[in-house]
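FYI, it's all coordinate maths here, none of it is from the lab. None of the values given here were measured: they were computed from a predicted structure. Cβ atoms are built from the backbone, for glycine too; each structure is taken alone.
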Structure I
Amino acid sequence: MKPLRLLLVEDSDDDALLILQWLHRHGFACETKQVMSAADLKAALGEDRWDIILCDYVMPGFDGLAALQIVKDHGADIPVIIVSGTVGEDVAVASLKHGAQDYILKQNLTRLGPAVESELGSASERRYTRLLESVASSHSEVLEMILNGSALKPILDYIVSRVEELSQNGALCSILLTNDSGTFLMPGSSPSMPEAYNKVITPLKIGAEIGTCGRAAALKETVITEDITVHPNWGSVKEIVQECGLKSCWSVPVFSSGREVVGTMAIYYRNPRVPTAEELRWVESAARLVGVAIERGRSEVQIREQLDELLRWQNAMLNREDRVQQLKGEVNELLLRLGETIRYPSQA
């Protein structure tokens with residue numbers, strides 16, 4: 001069975017049951033929320049992520065065109081199929097013009113399963129195309145910041161903001177950096193995370209049994225925690241997690257060019273969920289950018305430290321040379337007082 005997160009805009013429970021039966025016949029295991037009003041539709045769109053919306057056209061005080069406008073205003077690319085009783089061709093055309101992907105009659109639901117399958121595929125392709133374009137643009141911006149010598153913190157803040165923007169649906173992003181010994185994760189960038197959570201979570205010891213980020217850094221692999229409120233790795237901070245309303249976490253280890261773990265990048269949601277294959281691909285791509293930025297930042301720090309040491313050594317040597325010249329002058333003066341030939345001729 002194929003999982004399907006279905007938002008069903010339907011005022012008839014009998015019709016809703018019939019629709020779900022047809023989807024089940026086509027191999028869909030539906031996780032469904034049924035709404036019957038504009039207010040409920042708006043709330044449902046803000047609460048969760050939906051794969052598709054099936055919408056009746058005529059409902060008490062509400063219709064399909066109004067529903068389509070609400071979905072459009074929400075901004076997410078969620079395919080909408082109108083599933084309604086017998087109506088005129090003009091209504092079907094109007095629905096398609098207002099953004100519906102298809103129009104199916106309740107009297108003939110045999111086409112429902114294939115239509116849902118087709119629209120899911122088309123929506124996935126659209127999202128992935130836009131995502132690739134946005135990711136490419138973000139990569140270019142980050143690389144330009146790196147080449148221009150921007151400090152590490154602004155670069156990480158920019159990556160976090162772009163990841164949150166591309167994730168949509170209220171995603172929160174956090175970047176943690178390993179300390180010098182590679183035993184703890186320290187704050188990197190997490191401007192949208194609850195401050196109370198940030199204070200409690202760092203420094204975070206790296207370990208396979210510690211949170212999602214601690215485990216990802218320890219195992220050097222992506223770790224997905226669908227529901228952190230019931231996962232044993234989160235037991236020590238479960239109270240603050242619940243207070244902050246965090247439910248799921250995906251953490252990707254960040255590597256240097258030498259495959260050394262230099263940090264983690266995590267995505268949090270306020271509802272239990274796992275990433276799609278597309279989401280994992282671009283999050284891991286963003287993590288590679290973070291690795292480049294961290295390595296460049298740390299290399300710059302090391303270079304500056306080496307330069308400071310060289311300057312200290314140079315100053316010490318210059319001071320030493322000045323003292324040597326002073327001592328030579330004092331010896332020459334003493335020799336002259338003794339009536340002897342000076343030992344160190346002037347180099348002037």
Structure II
Amino acid sequence: MNQKEVEILELIRRNPYLSQQEMAERLNMSRPSLANFISNLMRQGKILGRAYVLPEEKTIICIGGANVDRKFLIDQPAQMGTSNPSSVTGSVGGVARNVAENLGRLGHSVKLLSIVGNDPEWNVIESASSLFMSTELTKAIDGLSTGTYTAILEPDGEMLLAMADMKIYDFLTPELISKNDSTLLSAAFLVIDLNCPLETVEYVRQLAFTNKIPLAVIPVSAPKMDRLSNDLTGISWLILNRDEASKYLQMPIDSKDDWHLAVQQLLDMGAAAVVVTGGKDGAIAGNSIGIRHYHSMQVHQVADVTGAGDAFSSAIIHSVMNDQGFETVIHTGMVNAAKTLESKATVRHELTSVQLQKELEELQ
């Protein structure tokens with residue numbers, strides 16, 4: 001689906017009894033143009049007649065981080081102890097939120113379950129996210145600050161300093177999560193990142209295992225690997241990089257043999273499928289059938305590395321939801337990661353399921 005179709009469906013979800021004229025006015029488009037879009041959506045099976053009944057959807061729930069990211073680029077080499085002229089750029093981020101946006105752009109019904117402050121930063125996140133996911137499960141709390149990440153960059157782009165205020169995720173507790181149990185139990189797929197505390201990750205893992213709900217676990221960084229227990233039973237997909245795997249397993253991953261062994265150990269600990277990525281070196285992935293190495297896709301020019309890992313994980317989940325085979329699942333992840341590396345956006349704006357399939361066919 002294209003972005004306009006996503007906007008129309010979201011408006012219908014909120015109020016299926018709006019007239020076409022009311023919808024056209026809210027979407028700032030002509031009524032005939034809207035009618036054409038609605039006809040196309042009906043042909044695709046996305047709308048079932050009047051009053052614009054939507055088919056029962058397989059909802060993906062993404063649990064974890066929703067942040068505001070800021071980058072300050074200093075005009076001249078940094079001088080400590082004084083003010084440095086700089087330019088600033090901002091974007092929305094957070095692994096769970098980024099994955100949710102990717103999946104929303106790919107046409108899935110997605111809900112974000114996170115915790116934020118009742119502050120302007122949350123308003124920014126909600127505004128940027130609401131077209132691609134429902135934020136009804138996200139709790140805004142007075143007196144807490146929405147997660148923020150701030151990087152100070154030298155004129156050549158090298159990082160001088162980075163600061164992260166993520167204390168709010170300590171409040172994303174099992175007690176808060178459990179208030180949404182009925183929604184979680186109806187999900188077609190659960191995704192959780194390791195911004196969440198250990199006990200919350202464990203709660204969701206056990207809920208998924210007990211109720212046979214597919215679950216993907218996506219780490220955030222090597223230091224947060226202690227938020228994943230030694231029992232990986234119930235995890236359908238564990239998607240991490242070599243540094244994170246090395247930290248979690250307390251073993252060096254210096255060779256391809258080490259890399260292969262790491263995947264095997266993670267499978268032995270209970271995960272049904274494991275992917276350990278290695279940047280330009282590709283990935284090693286496996287399940288009960290076997291383990292193999294996958295080459296990375298060619299990237300013509302890296303515009304920004306931010307979001308590539310989240311794009312990889314999202315495309316894997318997208319392919320699994322579409323019942324693709326294991327190799328196609330991994331290749332689709334590789335393609336979305338490569339195309340995201342070429343984009344300045346954390347989640348590339350041209351992403352659709354049709355576009356991703358076209359790119360997969362071109363690059364294979």
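Can you spot which of I, II the value 21.5 was calculated from, given it is Kirkwood radius over Cα pairs in Å? Mind dumping the intermediate values first?
On the way: I: 24.5; II: 21.5.
That value comes from structure II.
For distance in nm of label points 7 Å out along Cα→Cβ at positions 7 and 263, which of the structures I, II scores highest?
Largest calculated value belongs to II.
Computing distance in nm of label points 7 Å out along Cα→Cβ at positions 39 and 223 gives 4.3 for which of I, II? Walk me through the numbers before you get to the answer.
Working: I: 4.3; II: 5.7.
This figure was derived from I.
Have a look at I, II and say which one yields -11500 for helix-only ellipticity at 222 nm (-39500 (n - 2.57) for each DSSP H run of 4 or more, over all residues; to 500), as calculated.
It traces back to II.
With FRET efficiency 1/(1 + (r/R0)^6) of positions 151 and 175 (r between Cβ atoms, R0 = 35 Å, to 0.05) coming out at 1.00, pick the structure among I, II it was computed from.
It traces back to I.
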